[in-house]
Structure P
Amino acid sequence: MSFLKRLEKNIAKVEKRIEREENKIARLEEKYHSKKITKAKYNIDKRKISDRIKSLKSRVQTLKGLTVKEKQHQEEKEKKKEEKMKKKEKK
């Protein structure tokens with residue numbers, strides 16, 4: 001179960017980081033609207049941050065897939081244990 005907990009912890013970390021990156025885009029947009037930065041600078045920085053967000057989201061999807069796979073693996077282990085116990089009881 002510790003592996004599952006670590007996966008869930010990593011998912012939470014990455015989601016928190018995505019949220020921070022989205023906040024950066026919002027702050028960048030505020031700077032642009034207040035005329036502190038040019039449109040070109042805004043677009044370049046926004047694209048960089050958007051690319052980071054996209055990669056983080058794909059990482060979250062991968063981690064979620066791993067959690068599903070690990071849960072299935074744990075269930076298979078439990079079923080095998082139960083089958084062994086039943087065989088021992090029958091003997």
Structure Q
Amino acid sequence: MTERKKRSFNVIERNGVPTGRHGKHREIVTRILDDLKDLPSGKALKIPLDKLPDSKVNIRSALSRFSRKMETSVTTAADEEYLYVWNA
């Protein structure tokens with residue numbers, strides 16, 4: 001009989017392992033892209049910066065990454081108070 005090595009960490013079945021990455025910006029980015037789906041041409045979303053869960057730089061980066069992944073093209077602009085997002 002072979003002696004079992006004591007493991008440093010717990011072991012679970014692979015089907016119990018979460019798959020996919022759900023980053024911390026996923027919720028806000030999903031909400032923005034969902035609002036963009038039915039946005040008429042020539043219109044933009046106006047999002048108050050103080051309502052964002054992170055800096056405008058980080059949200060814009062996350063939005064850019066996720067929109068590329070979803071094969072959609074969005075454009076952003078910002079001023080001191082708002083982040084503007086529209087379909088490219």
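Comparing P, Q, where is Cα Rg over 2.2 N^0.38 Å highest?
P
Matching task: 0.00 is the computed value of FRET efficiency 1/(1 + (r/R0)^6) of positions 44 and 76 (r between Cβ atoms, R0 = 25 Å, to 0.05). Pick the structure from P, Q. Intermediate values should be presented prior to the final figure.
Details: P: 0.00; Q: 1.00.
Derived from the structure labelled P.
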### Task
Have a look at P, Q and say which one yields -34000 for helix-only ellipticity at 222 nm (-39500 (n - 2.57) for each DSSP H run of 4 or more, over all residues; to 500), as calculated.
P
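One of P, Q was used to compute FRET efficiency 1/(1 + (r/R0)^6) of positions 4 and 52 (r between Cβ atoms, R0 = 41 Å, to 0.05), and the result was 0.25. Which label is that?
Details: P: 0.95; Q: 0.25.
This figure was derived from Q.
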### Query
Looking at structures P, Q, which one was relative contact order in percent (Cα under 8 Å, 6 or more apart) calculated from, given that it came out as 42?
P
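The numbers here are math on the coordinates, done by the rules we state, and not lab data. Since the model is a prediction, treat every value here as computed from it, not as a measurement. Cβ atoms are built from the backbone, for glycine too; each structure is taken alone.
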